[in-house]
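Taken together, the values in this text are just the output of simple stated rules run on the coordinates, not laboratory data. A quick note: this is a predicted structure, and the numbers were derived from the prediction, not measured. Cβ atoms are built from the backbone, for glycine too; each structure is taken alone.
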Structure P
Amino acid sequence: MIKLKVLIFLLIIPISLNGSHKVYIIHGFGGFRFAMNKIENSIKNEKYQTVNYGYKSFKDLDTIGKQLYLRIKESHIDTVSFVTHSMGALLVRSMLQYSANDKYFPKIFRIIMIAPPNKGTEIADFYSTFGLINYFFGPNVQYMKTDSDSYANRLPKPYDSEIGIIAGIRGKKHGYNLFMEGDNDGGIKPEKTKIGIEKDYITVIGQHNFLLRKKYVSKLVIEFLKYGSFVSKQTVKITTTNE
């Protein structure tokens, strides 16, 4: 029995040393990698290997989904986890169109989605009616519409992965965007963030982009990466963007 434990231990050591697991951190629509720096630093402090992945978010999601697929496939890792903000969740789901049937693609372990438009957003419904918006910002505005046949609602779901969703709210009858009915984070309603197969879900008081600056959100991300759940579930009030 002792020899067996030693053998298992020796087999595990190379896995942890050769970087066989990485956490890809993915920003949202119109964003940049530096927006995810605070969360990435928190993850690095826990000794995870990270990739703060930048992409051109005005390009077609299928195109950038394939680019992400190829980038990860070429990294020669065994497992991968994701931390996404906003449209970054749709990018990962778009990638599944290419990775799902590739038996050599790393296993997708856990995905933490921060304010994801999994069921679209009314903001996209509004802006998609303006031709100039679509011309300058590309097709992804249309893709994030809320109708049941929209791209966001038709994308594959990572059924074999553990998903944790962090949604932003104001905690009042009306959200940060008064032109949207009900509570919201200024861009997305909490009910639109759900994908239907999430393992854990939590709401945090905070505006859509400022969620990335909150220490508590970074803590939740670490908890889900480690345990597959939000251990310290609670709703907290935002007082500053660095809270």
Structure Q
Amino acid sequence: MAGSEPSISTAQRVTASALRLFASKGFQATGIRDIAEGAGMSSAALYYYMGTKEHLLLGIMRHALTAWYASTRQVVDESKGPAEKLCNFVRAHVICSGLYTLESAVVDTETRSLTGDNRVEIVSLRDRYECLMYDVLRSGEAAGVFTIADVRLLRLGLLEMCNGVSRWYSPSGRSSIETVADTFAEFSLAAARARRGGRPVRLADLDVKPSAHIVNLVRQGFEAKSAANIIEQMASMPRVVA
């Protein structure tokens, strides 16, 4: 209906501005006026189009975590065994972190800025994702493929290793994101002490698709409905008053 909803281009400008500012300045230090200026619009227009600032943060985090989980779940489910599942999980996580560094920064640091049901929802989405890795590690241990002293600690260590990619990876650096993903997959196999037939398992031993396949899945998941989806979520949210 004309005049009742923002255009997709407006949605893209607003979400891109908010994402950039939340990642660089932090949610608390970012004002509505900052977001409006970054989107090339007035504060009054931004108030008309969006709910509260927290709802905008919620929409960005919800989309990122949902896309992240869907991409990772797909490559894990298409894997044949525990070693393949672990490698594909790690490669997907690295690729998400390296390609979507701003989303990664916001998800990693701004859960604390959410309140009430908003915080509960995002923590639940984050926990669902982390439980996927825990299940992969436990199944590999039960199958005798992995030898792990403490599954919980290994899960935390591998997740933190992958999260760190968003803080240093650059497409103009010496390594492609596919190379980084494959290298970190090798690290994960070594950390889990993956073995078959008494021999250590390497990535080259596994029947997995190249990392370029995961890159395509991740891009599709993140970019399919990103801005439009956030605007749809905000359509039924309460408007703030300037």
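Structure data summary
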{"read-out": "When mean count of other Cβ atoms within 10 Å over residues 140-147 is computed for each of P, Q, the largest belongs to", "value": "P"}
{"read-out": "Identity of the structure behind -22000 (criterion: helix-only ellipticity at 222 nm (-39500 (n - 2.57) for each DSSP H run of 4 or more, over all residues; to 500), calculated), options P, Q", "value": "Q"}
{"read-out": "Winner on Cα Rg over 2.2 N^0.38 Å once structures P, Q are ranked, highest first", "value": "Q"}
{"read-out": "Given 1.00 for FRET efficiency 1/(1 + (r/R0)^6) of positions 92 and 116 (r between Cβ atoms, R0 = 35 Å, to 0.05), calculated: source structure among P, Q", "value": "P"}
{"read-out": "Winner on relative contact order in percent (Cα under 8 Å, 6 or more apart) once structures P, Q are ranked, highest first", "value": "Q"}
{"read-out": "Per FRET efficiency 1/(1 + (r/R0)^6) of positions 20 and 180 (r between Cβ atoms, R0 = 25 Å, to 0.05), the highest-valued of structures P, Q", "value": "Q"}
